[in-house]
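Any read-out appearing in this document is the output of simple, stated calculations on the displayed coordinates, not a laboratory observation. All values reported here derive from a predicted model rather than from experimental measurement. Cβ atoms are built from the backbone, for glycine too; each structure is taken alone.
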Structure I
Amino acid sequence: MTGALEHSRALWNRTALDLGSDGVVAQILDRGEFWAWRELYARAATDSALRSRILRVVQAIPTPLPHFWLAAMRSLGETVDLSQKTPVYGSDGV
């Protein structure tokens, strides 16, 4: 892993990458670059806690492309109902 995720513009207001934080994961899902999403996926492939965190964030916080992330987590072996409703991005001024 290159560790490039620490340099994502999504972390503009953070001093360090902490993938144990729902807020940091939400920022990467919301404002991360495509390459940052790829690295997040690669890290999730070997980290079940990160996969659970991504699912929790997508199910609770409006993010762009929530069903993309649900499908991605399913591809990594997580049990996911792809028909579930997710918070609507932009519904509360986001």
Structure II
Amino acid sequence: MNKRKEYIGICVMQKDDLYSFVEELLINRFEGRDVSAPAAAQVLGISIATLNRWVDAKVLRPVVQKGEKREERKFNLAYLLSLDLKQIKNDYRYLNK
């Protein structure tokens, strides 16, 4: 019997390389796919009220759809996945000081 050893290794990457890897695998896959406001809020882990406040404060941008009602706003899924929520929260707090 010939037993093969399987090795599990740890890969060390620079932050920029990791971002490029995630962008290629995940973010680019969802480019051009728009989701509703409730789905966007769920992806971000926030309430719809918070989503609307962030859009009104221009720290979050919906897909431009003229003539649509607020609750019919759409958001690009790749854009949502690429957001830094900590930065958005800081930007929003800074605007409201």
Notebook entry, point to check: Thinking only about relative contact order in percent (Cα under 8 Å, 6 or more apart), which of I, II has the largest value?
Noted result: II
Check: Cα Rg over 2.2 N^0.38 Å was computed and gave 1.50; which structure, I, II, did it come from?
Finding: II
Item checked: If mean count of other Cβ atoms within 10 Å over residues 26-33 is computed and equals 18.9, the structure in I, II -> I
Checklist line | Structure responsible for -12000, with helix-only ellipticity at 222 nm (-39500 (n - 2.57) for each DSSP H run of 4 or more, over all residues; to 500) calculated and labels I, II on offer | finding: II
